[in-house]
Structure I
Amino acid sequence: MCRPETPPERKIAMNYRLLAASLPLFLALPGAALAASCPAASPAIHYEGRWQENGGCYEAAQGAVYLEAAFQGTHVAAHLQDPENRWLVSIDGGPSRKVRAARSGPTVLADGLPAGRHTLRLERATEGSYGVSRFAGLEAEAFDAPARQASSLRLEFVGDSITAGFRNDGKKRGHNDAAIEDGSMAFAPQLARLLGADYSIVAKSGEGVVHNWGAGWPDRGLHTEERYRWTFYGAHKTPGNTIWQSEKLPVSAVILALGTNDFSDKKRRPYHEEYVQAWTGLIRQVHEMNPAAPIICLEPLPAAVSPLAGLWIEESCQRAQREDIPAHYIALNADGPLLAPGDFVGDGTHPTKSGSARLARYLAPRLAPFLPHH
């Protein structure tokens, strides 16, 4: 059930909130000890990324979706139903702290704050393969609405484990991949912040355009073109999954960062025509859902990937341009490997947080000419 049950001692606070709902602000409650419940659909909460409303609850199954709110008081808590995922909490723009949802009752995000106004940012750290997150609202002494306006620039990034932040937040020990993933510090969010943009991340570890990591040949699984249309970036049969309505969250540009997994099998690599056709199909799908947005395709990051991958991705962009699709290509390793061995977590594939920052700094001036107001 998405709507949290209301304890009796909070009913006065809720009645007060209902009375004030028609005003531009959620006013402070009479008596600091009373708490205000802010439902997920409240204008006091600003969302970014692929969220969908379901029975009063907001759901997401992507990495690096986030929400922001402004609240009054010394504490804030979330009604979050989410057994697997990790979340990042930042108060007043300060450093992020990683938390997990409480097994029952509200998840305390911050307590013992100075009295007064504060801002909250709550961001999912883990990618879509760790399941659906269900958010039913916040609790604090009072809320201001709206939290903020959307940025004039919003970027969508479509990728694999490199875009998801795989293993960038700690050492690998047993089955702890979820605990050491911080999607907010992958290259895509870091790049968006450099450009002053909001962002939406659509990424899944192992994803390929024609071949997923570890799959056989032919790979009959789902690939990016099929997955891209769905709100939850997992199997399209995930319960509750719907086709994403891109007009809900119009983007200024879409960045495609794929290709590493397609070339991960040393016994068999994609053929030229199958690869170019698949990439061109993906570009068409992205364009169909975002007809006004330029599409920027990146060369695969690891320099060990065959240089054919970049050449064929560039050819796919050229084919799309002949169909009047604004597709563009950015090379990463044309002058030698962009990242040094120390910029990876030890596998030559997945960047550290600082390696992702280096990639973001490289891309920012090269991406800017394709963006509005830059």
Structure II
Amino acid sequence: MTKIQSPKMVVIVSEDYGELGHASYFLTLCRQWDVKVVIPESRIGIADHLNPDMLFAYRTIQDCEDLIDRHEPAAVVLFSGYLVYTHEPYSFIKFSALLTRLKSKAISVFTSDPLLGIDIKLLSGNFAVNNGNDNSVTHITKRYIKSIYLAGRLQVLRRQFANDVHIYPVPIDQQIKRNKPVYYRSVSFFEDIASKPCNEKELVFVMAEIDFYRLQASRQDYLGDFLETINALAGQGYIVRVVGTPALETLLKASELHSNIQCYGTLSFSQYNEMIDRCECAFFWNYFSFSVYRRILTAKPVIFLDEGHMVSMFPELKSLGIKLLFNQQRPPIASFDSLTKPDTFRLMQEESAALCREIRRYFEDHDTNELVEALGRFK
């Protein structure tokens, strides 16, 4: 009797932490596949939740291509954020050449889409996020030139991806101008998380590296105000955990911190998500994050302290992004002083949980058969 082989898939993940979240969620729907997951060498230690037998590290695009040649997949799934995340090891030219070769081999390409399919005028986007305190004319000019280059690079990649399958963990609106948009959802994935009770009096603040530098450059007193706030919350009996860049960890630990405050420059995927799933309330400086809708789809309170770097870089993303992720209800931006007022803070959590339950129902009302159909042709 001939044994039926499972279809093969290679999943390539960028350095962006959120894309690892997307990829991990997506893989819960691909259990019948023979999957290899390639993660940047610098991130391999974070992915402690994945089976080591399916996990491979890469330093260059060539490493990814070598694995593809060995594994011979029917589909390659790119959780690369269109290379919006601009760090190496991605090389634009080599990555673009990889896409061309995949298509020449008739390998199907699936890609995540951080821009939600919106026809954004990319050259008007602002990629010039400062990552330091150098505001000299020379440095500002270099950032501006880099911004134009990155916008042009992104424009080319979007055209290359135009006819591929775009995958979204949120319901897809008909306004999206893509040939093959696919909404994927795993009910059991979020049901398992929702069933976990939250630990009262535990708060988690999550700040992405790009938002840390953006806020530092634009609001000089911001970290001082934040430090005052978390010290006040810790004084009220909360266990406060701050997850962010190592630079933020260093700054906070150099300050006078209440003993109830814990800072983390990096965490493994399992450690991070255990905190996110179990805390009484989670705080973000970014509307668009996998961790955000992990909280939303488990109907647990999430409070925003800023709109975030994606809205800063692409203002056009704001209206449709809010429509897709939050069912047309823009969550408020909380002020630090509101968090330290117990009655106000409690009301904010109750309103957030109610909004999350409503959004969850909205997500559940949308069909996800497109992904089943897209993957089914390989079986």
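Table for the structure above
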item: When distance in nm of label points 7 Å out along Cα→Cβ at positions 45 and 293 is computed for each of I, II, the largest belongs to; result: II
item: Of the structures I, II, the one that -6000 was derived from, the read-out being helix-only ellipticity at 222 nm (-39500 (n - 2.57) for each DSSP H run of 4 or more, over all residues; to 500); result: I
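Bear in mind that the values in this text are calculations on the coordinates, not laboratory data. Treat the numbers as computed from the prediction; the structure is a model and nothing was measured. Cβ atoms are built from the backbone, for glycine too; each structure is taken alone.
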